[in-house]
Structure I
Amino acid sequence: MAIHNATWRDVDGERIVGTWRPAFIRNGRSYFLTDLLIYADGMVDCWGLETLEGFADKLASEWVVTDVPEDTRVSAHHLGSWKMADPHLSLTPEMLLGEVRDTVDDLNRRPNSTARCLAALDVFLADPTEANRDAAREAYEAIPEHLRHYALGDMDNKDHPLKALVYGVGSQIELWSGEALDVTEETLAWARDYFAEREQARQEYANKKPADGPTEPVETSILIEERIFPRGWPEDPGKMVLRNECPAPILIGDHTYPTVTHAYWALAVTDEQRRTEIRTAERAYDARKIAESSARHENWPQARVAVMTRLLRAKFQQHPDFAETLLATGATRLIYNEGGSTFWSQHGRDGRNWMGRLLELIRSELAADKLDISI
């Protein structure tokens, strides 16, 4: 099954990812529609954690059921109850067990029954011996029956070419329409051509280069980490010029601010005297500390990204050498590190890295300015 729903459980401090699908449970004479929780370690919660083998036993004992008799009342917790009238349920216990096994494979990002079948088919196509056909057929039949027609991802031909190859000439396969088809040499030739064209299309897609360039950074991410220079900033700070506390006087309105950090916090506070204190603070650190104890604009969280964007534009427009340093980072991802802020920066897995994103935006604008185009 496709994993659309995400859940997890914690085991000794380790997070075990999982997903769920609806299922029916019979408790005595009562039937319930509930969530079947499936985890990457092979545990299944069907009103109690079970291993895959235990879950198979629950299916065999009809604790978990795939068939609900007509006129049976079914309930769903905190939702309601209803009576089954003319029910049409499409799974068997074997199908549901196979689907759950596939889901455990999917959660572990390893080949499920469909992927294993297609791998066996590739072996047969490369070396069409009867032994390889038998292996491909066995792998095909290991796919849960209700999932087989999705194996090729082709809703026009379903799994018909696959069945023709694995069962071979002289066999009879059932089509999606319910009709039977005798597999002939002509049918087999069509199936081989189908997979040859499919492989060619797959190769073309794999080698296709998007017209709009790479969708992901093409180089290793660059970490713009926070550093302290007790003896003052070095004459050539390198990529550290991308830091907001880097000495880079910028003119905003009628005032010049020593750094982006000074300007940001001065604009954040409402008191004019505090603004002056921030603007004239000796260090960016001091400017931030003054702002922490000052009243800020009521809607500052809504406006701060726009303000920071304008300040960064001013910095790199007024300092062309810094702009060249930013452009030199190419198309890679920029990760900004700033203690105490999970909004502007990223620390390991935590943080939204808005500063890194904005630097990438400014970098893109600078690159666009160098193009001979009018927008």
Structure II
Amino acid sequence: MAKQRDPVLDSMRGIGIVLMVLGHSGFPGTDYIYLFHMALFFMLSGWFFSLRGGLVHFVRRKLLTLWLPFVAANTVFTVCNNLFLRLNILTADARIAEIPGNSVTAPVSIKDILGRTVHWCVFDGGTQLGGAMWFIQALFQISLLYAVIEVLLQKLLHGGDALIPQGLLSGVLLWVGWHCNQAGWNVWGLGIAASCYWMFYLGTVLRRTARSEVRPLYRAAAGAAAFVLLLVLRRFGSVGLAGNGYTNPAFLLLASMAGWVLVRSAACLTAPLPRVSAVLGYLGRATMPIVILHFLSFKLVTWLGLLATGGESYLLAAFPVYFTGGVWWLAYTTAGLALPLAADAVYKKIKNAVLAH
């Protein structure tokens, strides 16, 4: 029997993935979104944590659902590197470096592709177009570490509850992650994993303590309070988990928890609205293709904009977006969601047709 999905949790993931694409699109409120949007995904992953089937089964599942997409997507982007250069999706034009956050891309050989694929296999770096997959890497590292620690603790405690020891460890790792932040050390993304381990842990705690029956008025009040708190926090600090950057651990804790309350309140309040809930749920079930493909999808908007404005072709390689201001963010967000969904639908049709035969 298939496991029943929780529409609220699917909606939370849907809201989270929209926020992620918005945050990369040039949206004016990006610094607000960054306070909590990726912490939300780590917490949701912790909520779903289960060792049912054993540690080996858990590791195999994470290899299939996290490691393999990371390696495969970065490898495909590397294989397509020279094609992307010809199409100006990437560029060897040195002028691109004049735009902040951009770099010149060189052609690759077969030897380069093979060598870089080995690096992707051990999470050593990544491609520009696959830049959002740092989260997949961190989640894989955190999930496996959490599972191994959970098994060891249960053995030491003779099957007892490992919640408190895991909490203590998450605090220690946050301290380590913060010092990695201060030292600028983030080899293999381990600084990020240390800083975010507690978010995964908190998700397991929230699952145990969540109350399903909460009056909508209380939900709305909690969501409004969280929204205001994040507005205040925005004035005093920032969060950039992709580079293990945050103002301090207390700030990160507070912003992340406020974000959870805000998004969960929104998901619960929209649950009685079938169409809204269905759209958010659909987005929530398609997070992987959106994470992988939204940067590439942005290129369509930039290309159309350059055609309309007569901009030089090398500017198509501007990352993540070239046009800012006005409502360009809306066009980028629409493309960043719609094109990956379309690609995913085509992939599923082909997969089902192959399996049917």
Structure III
Amino acid sequence: MSASTLAPKAEANLEKAHEAAVMRCSGVWTLQGIPLLERHIAQLAWPASGAVIFDGAAVTALDSAGAWLIFRTLRQLERMGLSVTIRGLCPEHQALLQLIQTHASGESAPGLPRNSFLNQLGRNVWRHLDEFNGLLAFLGEIAVAMLRSLAHPSLIRWRAILYNLQIAGFNALPIVGLLAFLIGVVVAYQGSIQLVRYGANIFVADLVGLSILREMAPLLTAIIVAGRSGSAYAAQIGTMKVTEEIDALHTIGVSPMELLVLPKMLALLVALPLLTVYADILGVLGGMIVAQTQLNVSFSDFLDRFDDAVKVSSFLVGLGKAPVFAAIIALVGCFQGFRVSGSADSVGRQTTVSVVQSIFLVIVFDAVFSVILSWLKI
């Protein structure tokens, strides 16, 4: 028998019997005596094979530190090839040890296995529902902040709005204009291959006008802005969250909604419709150039047919989508920024999520617009 008194209230004795070695634990197994107790257990002469019984009948007190020591010792003995049995622990101590074993070993609670399909499906559905609930709450906070600013215009931060208008609007003109022009070229060129077969060259104006003004220009502009500005919103707010600048704003009594979110939202509500009009012009210009070079349709003939084929309602439909897309991009970008936690890795992850969700929601709402407008025959 090997015995040692480690502390006034904590003891661990190892008795070797014929069938099994018995580890008799007694006293108070709490944080205060754990360091000495751990060193003593590490020096015990465990059998090379067979079974070990942990007898905890004499343990009068056990906290998480003591339960963790027992758990680690059991795992070590199991890796040595020994058969381990626990007996004598009171129900409260047994429940604490079971809790430690469940969390440390990564086992799930009784029920479905952690890696089962239904388990994973339920977790994913619950996570998305929780995120959707948070998004609705965030939308409500933005609405309250906007109503407060409208009731008290002196609270509106005009300098921040103008700055975001320059970043999200003016600085985006080159990329939006270039891509809109190229889309107009592609649409007209692909259409010209079919139109020339039937001698319907002039209808290239219908094709380019309706496709660009109603669908392509607002959708393309929103996707570009989502990747360019929406990601920037998430990264900026996320970085401020990691560096605790958001907490500092709360401490000094400044609302992050009014300082960070509202100026971005208002600036994008102004910038995206203007960018859409800009994309309309350059997209149609690209189509006109292809019509003249490939179909021998002059600019004047193109514009005459364009005026007859494209109604003002088609232009307004495309323009009306822009504010909705702008609200989605600003809402998702800022929301994902506030969801950042922990480290810089979380900033990158939430920035990626913001771009994916923004583009997904923009396309979904564009499809909803198409269905509703088709139903209304507009």
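Values in this text are rule-based calculations from the coordinates and carry no lab data. If you're wondering where the values come from, they're calculated on a predicted model, not measured in any experiment. Cβ atoms are built from the backbone, for glycine too; each structure is taken alone.
Taking percent of Cα pairs over 23 Å apart, for residues 205-332 alone for each of I, II, III, which is largest? Walk me through the numbers before you get to the answer.
Values: I: 42; II: 57; III: 47.
By percent of Cα pairs over 23 Å apart, for residues 205-332 alone, the leading structure of I, II, III is II.
To which of I, II, III does the computed value 32, 12, 4 (semi-axes √(5λ) of the Cα gyration tensor in Å, for residues 229-284 alone) belong?
Details: I: 23, 11, 9; II: 29, 13, 8; III: 32, 12, 4.
The structure behind it is III.
Match the computed value 29, 18, 15 of semi-axes √(5λ) of the Cα gyration tensor in Å, for residues 101-220 alone to one of the structures I, II, III, and report its label. Let's see the in-between values first.
Working: I: 29, 18, 15; II: 35, 20, 15; III: 47, 32, 14.
Of the structures listed, the value fits I.
If you work out volume of the Cα convex hull per residue in Å³ for I, II, III, which one comes out largest? If you can, show how the numbers build up before the last one.
On the way: I: 268; II: 176; III: 242.
With respect to volume of the Cα convex hull per residue in Å³, the highest-scoring structure among I, II, III is I.
Identify which of structures I, II, III gives the largest calculated value of FRET efficiency 1/(1 + (r/R0)^6) of positions 245 and 317 (r between Cβ atoms, R0 = 25 Å, to 0.05).
Working: I: 0.85; II: 0.50; III: 0.05.
Top value of FRET efficiency 1/(1 + (r/R0)^6) of positions 245 and 317 (r between Cβ atoms, R0 = 25 Å, to 0.05) goes to structure I.
When distance in nm of label points 7 Å out along Cα→Cβ at positions 45 and 61 is compared over structures I, II, III, which one is greatest?
On the way: I: 2.0; II: 1.4; III: 3.4.
Max of distance in nm of label points 7 Å out along Cα→Cβ at positions 45 and 61: III.
Which of the displayed structures (I, II, III) returns the greatest value of relative contact order in percent (Cα under 8 Å, 6 or more apart) on calculation? List each step's numbers first, then the result.
On the way: I: 8; II: 32; III: 16.
Structure II comes out on top.
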